[in-house]
Structure 1
Amino acid sequence: MTTHSGGTPALSTRHLSKSFGSLVVARDIELNLPVGARYALIGPNGAGKTTLINLMTGMQTPNAGQILLGGEDITALEPQHRVRRGLARTFQINTLFAGLNPLEAVTLAVAERRGFAGKFWQNIADEKDAIEEAYEILVKLRLGDVCYQTTRELPYGRQRLLEIALALATKPKVLLLDEPAAGVPQDESGDIFEVVAGLSDDLTLLFIEHDMHVVFRFASHIIVMVGGAVFTEGSPAEIAADPGVREVYLGKRHHG
């Protein structure tokens, strides 16, 4: 796995800040994700990790600072325009696509990206292409064998993989994963990350995860947040050896 360091970061933030009244949830955050990165974002509850992803994807508006996608300022863009530029995140699908099977759901997402979802059934060639692309994505995420099963009937771990498949259907350059294995039995969470780790080297990944075994196994670089700010960052070895990080987590069995 190679990160293309030295060039323009795939995603970066400059002095990003956000507060609700006197509550500061993001404090002067500076991040640089190289192309092809596999970065983890960790920190105790309330550290501001999900807020940071909400700011980067446009779900929340910063009070100050900038968000750059491939060097281009996207701070003022609506969430859907960020998706079109190549910034995607996973989202809960249980309510959205529960009645569809994975192939239908991902085909619709592909059709949406290509701009013909509304008139999907009018051109059989477009439809065939979209179905083929959707099936390829599902196979990549080890969902080919359940592509005709109703989504609501899938085991929860498979549903989480389908969320990632839907994000991949937008052809992202950067993919943000907010606890992709949350709620999945521990023996299955490694499987999810193995699939994620096998995605294209050109795809830049930032994931929030509270299971440190998973973090240290799959991340090439770890960013630690505390109190809405970046506390420290470094390689897994550097973070493991940092007494300050150990102190942040001391006595905290469950950190999300």
Structure 2
Amino acid sequence: MSQKPSFALTLPSTVVVTGASSGLGHELCRLLLEAGVETVGVDRAPALDDLRGNNRYAHVAGSVSDDTTWEEVNKLLDKSGSKSIGLVTAAAILDTVGSILETSKEMLVRTLDVNVVGTAMAMKALLPRMIDNGGGPIVAVGSVSGSFGEQQLAAYTASKAAVRGLARTIAMDHARQGIRVNVLSPGPMMAGLFKRHMESAADSKKFEATRANRQPAGKILDPRHVAQGAMFLLSEESGAFIGEDLMADGGLSTSFDFRTGSEGASI
């Protein structure tokens, strides 16, 4: 056989992606456009060059926690007339690397405003439209940290735990209206937030090597692979998933005590 077997996904006609100008959100926008999906990106930053030139891409510059941002998104959706809409909430910030003692009230409020309030505002803004359409998929981007905790990331970890609880509750509230909400929880991936965390370390190369060695496959995740997980959760083929938390962490959370073998025999 000269060609590998493949499996197609049935995606919404239009997908709104927050955090579209960096990291996972940007990678997901690229995948959606490659698949022919009309994509609306939302980010404080302008659209990146590789997205701006695509006639299937529209960009709304603004804060995800601001009502006016979502008014602009809904105007674009009104204009498109699409009756098949999905949402991915990938916008997030990681302002503080340090314990709670090093986290100011202002930093905590800002983190919760973007990561939690912004996620809630996105869902609240698009849910009525999606319900009128007969349903649709929502993917809330969480984090492995939101389930297991992570040292020196008190504010970020708390925010992602809140995103998980928010998404799963909305999944139960609206499942009978055809809404499927799921959580995608990445582990460390070579993208925006992890890169910034790595760069904040005293020895970034050592930090990267140590974190890669903790992964069962011995490497930090490629954000494109994580974005493909979001593509699946957006698709009709993931119809059995409602309120689930898909850990896209390269096996990091599979074992409480992953060992490379370099520490010697365990018996």
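Annotations
- When FRET efficiency 1/(1 + (r/R0)^6) of positions 101 and 245 (r between Cβ atoms, R0 = 41 Å, to 0.05) is calculated for each of the structures 1, 2, the largest result comes from 2.
- Entry that produces 20 once relative contact order in percent (Cα under 8 Å, 6 or more apart) is calculated, selected from 1, 2: 2
- Computed 16, 49, 32, 3 for P(r) over Cα pairs in 10 Å bins from 0, in percent, for residues 77-180 alone - originating structure among 1, 2: 1
- Answer label among 1, 2 for the case where distance in nm of label points 7 Å out along Cα→Cβ at positions 21 and 53, calculated from the coordinates, equals 2.7: 1
- Value -12500, calculated as helix-only ellipticity at 222 nm (-39500 (n - 2.57) for each DSSP H run of 4 or more, over all residues; to 500), assigned to which of 1, 2: 2
Just so you know, all these numbers are worked out from the coordinates, no wet-lab data involved. Since the model is a prediction, treat every value here as computed from it, not as a measurement. Cβ atoms are built from the backbone, for glycine too; each structure is taken alone.
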